[in-house]
Structure P
Amino acid sequence: MTKVALFIPNSRWFDKRAWISAPYAALILTALLKNTYEFSIIDANAEDLDEEQSTARLLLLNPRIILVTALSVEYYLHAHKALTIAKKACSKSITILGGVYPTTLPEEAGKDHNVDWLFLSHAEERILPFIKLVLDNDSNIFSFPGIAYRDKRGRLIINQPNSTISDVKLMVKPDYSLIDMSKYLNHTTMDYHMNSDRPSVFIITSYGCPYNCVFCASKTISGRNIVFRPVADVLEEIEYLKSKHQIGNVIFLDDMLLADRKRMVELLNAFIQRNYKLTWKAVTVSAWHIDNELLDLMARSGCTQVSISVESGTQRVLDEVIHKPLRLETIPPLVKQCRSAGITLGANFVIGIPGETWEEIRQTFKFAEECDFDLVHFHIATPVPQTDLYKICKEKGYIPDDFSFCDQKFFGYGTGFITTDEFTPFELMVLRAFEWDRINFNTLEKRERVSRLYGITLDALTEHRRLTRQKLGVHF
């Protein structure tokens with residue numbers, strides 16, 4: 001049986017912040033490949049492997065094909081390092097790079113001659129026929145949609161995908177059998193979305209988003225439709241994690257968790273009827289899908305926290321600049337309803353989008369303060385690949401001439417690189433850092449509230465605030 005290995009880069013390489021969550025790509029690939037190939041996983045991230053240790057694992061396995069998963073553009077160096085390690089250890093192996101990075105930026109990813117093939121978009125219904133073509137050295141591979149490769153003259157050829165994950169007829173149930181979940185259950189990160197004092201898992205129950213926010217690449221990654229996993233599969237996954245790993249908390253990562261109300265009601269009623277005694281939270285939910293009845297059901301089923309992306313405090317910016325289907329008048333009542341239901345509500349805002357005025361940016365902070373969220377985060381608009389925001393900035397000259405998605409100085413959502421007649425990056429950085437501090441921490445009650453969310457002491461929170469002000473919010 002042909003050996004195929006998935007090599008997961010270590011997110012700590014290059015002194016980056018550690019991103020420790022069970023890699024869903026590994027769970028999906030396990031389900032797809034383990035019955036056809038001798039499939040194994042080298043999880044350098046979970047095991048904190050360095051280059052030498054990773055090399056030793058690869059040499060021991062000596063797989064015919066090495067798959068490398070690239071989490072995002074921010075971690076592109078990690079993917080390329082993994083490819084270098086792979087080719088150095090197993091020079092005759094075929095390397096395939098997949099994930100968000102090559103999907104959104106194939107021209108850049110394809111410059112690396114340590115990668116033989118780029119695999120763009122989703123693996124479901126595609127990875128098995130693709131690997132078969134690779135192993136058979138079949139010429140039909142060169143017309144396979146959603147891949148990139150270099151031809152005999154060294155030119156990068158990109159075959160655009162002809163489908164998205166929302167076109168998949170049968171969703172794959174994640175397979176945990178080859179992952180050491182003990183490495184991923186306890187989260188002490190400062191990210192309030194991710195931390196918990198109970199063993200926690202991240203679950204994705206749907207993919208895709210039908211909306212078209214100006215700064216979002218979701219339509220490129222997952223498509224403009226939504227595909228939902230069957231509720232029975234989701235419940236089976238949770239049952240497995242409860243019995244096998246004694247989880248106490250579930251964190252939903254869906255873009256559109258609440259979009260199918262009937263399905264969500266069925267899922268939450270099952271939580272209650274089966275007496276799961278789990279807590280759960282959602283990294284982000286669409287505020288316009290929440291009503292009092294659903295909120296009550298969420299609370300009764302164990303929901304302790306959700307966050308919403310409001311983005312702007314002015315309706316004009318939401319309608320005409322961001323293109324988000326949210327009505328601001330629904331937000332203040334929602335804050336009160338969540339507090340009454342015992343559900344912590346966080347909110348995200350984005351400032352510095354071309355077309356937004358300085359006064360509208362100030363109004364965003366005013367609106368965020370008046371709503372009295374449990375925690376509010378502000379992000380500076382940053383162009384990412386395959387988004388309308390990047391196209392606008394490029395066409396109008398709003399970003400530096402040397403702007404590159406793969407330049408370290410342009411990473412993150414705390415620095416800002418867009419300049420218009422209304423604002424400069426430095427103005428946005430100063431305003432963001434100090435308004436974040438003022439709005440979130442202006443009373444002892446708020447400071448205590450946030451320290452509980454962050455899972456740190458008040459003294460540690462004070463130090464975090466001090467460093468945030470001094471570094472203008474750029475910690476990495």
Structure Q
Amino acid sequence: MIKTGDQHTATLRDERQVYIDGALAGDVTRHPAFRRAVESVGRLYDFQAAEENRELMTFEIPDSGGERANRIWQLPRNHAEMVERRKGMEAWTELHAGFLGRAPDHVASCIAGMYMGRDVFHEYDPKRATALEDYYRYARDNELYLTYVIINPQADRSKGAHEQKDRFLAAGVVDEDNEGLTIRGAKMLATGGIMANEVFVTCIQPLRAGEEPYAVSFAVPMNAPGLKILSRKSYEAAATSVYDNPLASRFDENDAVLYFDDVKVPWERVFVNQDTAMCMKQFMSTPAHVHQNHQAQVRLMVKMRFLLGIARRIAETNGTVEFPQVRETLGTLAAQNTMVDALVHAMEVKGEMWGEYFVPDRHTLYSAQVLTQQMYAQVITTLRDLAGGGLIMLPSSVADFANPELRELIGKTQQSPAASSEGRVKFFKLAWDAIGSEFASRHTQYEMFYAGASFVTKGHSFRTFDWDRSTGLVDRMLDSYTLEDELAAINVAAE
């Protein structure tokens with residue numbers, strides 16, 4: 001069964017313990033801090049469930065007798081299947097213009113990638129491998145929306161997790177028995193977690209000797225007993241009007257700290273148990289890391305298209321699109337947009353087989369991460385330059401239009417050669433929410449760090465580049481001449 005929006009929304013009414021503004025939120029599907037974002041996720045599921053989108057958004061599960069699942073769970077076996085999967089994710093992303101960074105397709109890609117590399121888990125522990133395999137099928141068949149928490153609270157970064165003042169500041173194993181693990185402590189950032197069904201918990205940061213209790217990998221429901229969800233400030237709650245904040249009011253996916261107050265995790269949900277090396281291998285020795293970040297680059301590709309549309313519309317609205325310097329700026333933005341698009345297609349074309357599966361080219365992927373981390377903030381600054389004061393001098397809210405006198409003044413003061421006064425205000429409200437609001441600032445920070453600090457992504461690029469090919473060219477050039485040959489030539493010339 002392909003899940004609908006109403007069905008997903010119903011799964012969130014599960015008494016999960018979400019805290020915001022000093023109190024329990026209660027039903028997150030109705031709370032003003034979350035309800036519109038929940039509705040936006042619901043529209044994703046309604047889109048995939050529509051009959052006309054069946055082939056685009058779903059695939060037939062092998063050996064299932066015709067059962068289908070969302071393409072986010074598809075395990076590509078060749079380039080063509082990877083492209084099919086990407087087109088489904090691309091269409092889904094267009095519904096939120098890339099502003100849901102942890103929509104259901106992201107962590108699904110991570111778990112699918114781990115499943116593709118399940119031989120690594122079998123080498124580690126056959127029981128944990130079986131748990132992973134079963135969980136992949138369970139999440140796929142039940143259309144789970146997964147989030148993850150894979151980094152520890154910042155605290156004192158000069159010390160390891162086991163060296164903090166509170167030994168269980170970071171989530172770790174406090175007990176182990178025949179039933180499973182007991183987890184105590186906190187993890188970050190649970191982006192989208194308030195709208196998700198379950199959370200995948202592990203650590204992607206390198207762990208040292210002594211940090212084994214934190215080297216775990218498991219999944220639990222968001223309403224697991226003892227799991228407390230501490231929401232950040234809600235941008236949606238402050239965006240009471242869709243007209244004034246069309247993005248923040250509907251696509252604030254939220255971020256949260258998760259605190260595990262002695263949460264019991266059954267063995268069938270444990271994939272890594274207190275093994276620092278395997279914690280890293282689950283990402284880097286399987287296709288998980290490249291598969292999940294392929295999704296992230298597809299999302300960013302769509303987001304860049306949206307921002308480029310904002311840029312063009314700013315120039316048209318302000319009547320500057322024919323200015324040579326503006327066309328130059330738009331041309332540069334167009335080139336940056338196409339670079340992201342080209343890198344996504346290149347990592348697919350250059351992909352390779354990983355056993356029976358086809359995965360994106362790692363170095364092209366990491367190159368895209370390095371370049372886009374630096375580029376996103378530049379693009380936002382460029383859009384601000386294009387817009388100038390038009391982003392700021394807007395009516396205070398949609399309520400101004402309800403006052404006849406103010407509406408007349410808005411008509412006189414909000415002029416554009418390409419739009420009515422109402423159209424100009426509506427567009428610049430959208431532009432501000434995309435590039436200047438608090439919601440937009442969070443997105444700039446997100447795009448700069450969701451893949452890790454820049455030294456991390458640059459390290460991945462360094463590690464995966466074919467240095468031998470480059471240095472080989474240098475060596476061949478050096479080998480094409482010698483000092484002795486040059487000296488002999490000088491002697492011949494002197495004679």
(message) Tell me which structure, out of P, Q, gives -10500 once helix-only ellipticity at 222 nm (-39500 (n - 2.57) for each DSSP H run of 4 or more, over all residues; to 500) is calculated.
(response) P
(request) Name the one structure among P, Q that distance in nm of label points 7 Å out along Cα→Cβ at positions 223 and 359 of 3.6 was derived from. (result) Q
(message) For relative contact order in percent (Cα under 8 Å, 6 or more apart), which structure out of P, Q has the highest calculated value?
(response) Q
(message) Given 24.7 as the derived value for Kirkwood radius over Cα pairs in Å, which of the supplied structures P, Q does it correspond to?
(response) Q
(message) Please compute distance in nm of label points 7 Å out along Cα→Cβ at positions 319 and 335 for structures P, Q and give me the label with the greatest value.
(response) Q
(message) Looking just at distance in nm of label points 7 Å out along Cα→Cβ at positions 23 and 367, which of the labels P, Q belongs to the structure with the highest value?
(response) Q
(request) Identify the structure, out of P, Q, from whose coordinates mean count of other Cβ atoms within 10 Å over residues 103-110 was calculated to give 20.8. (result) P
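Values quoted throughout were computed directly from the atomic coordinates according to the rules given, and no laboratory measurement underlies them. Small disclaimer: the values here were computed from a predicted structure and weren't measured. Cβ atoms are built from the backbone, for glycine too; each structure is taken alone.
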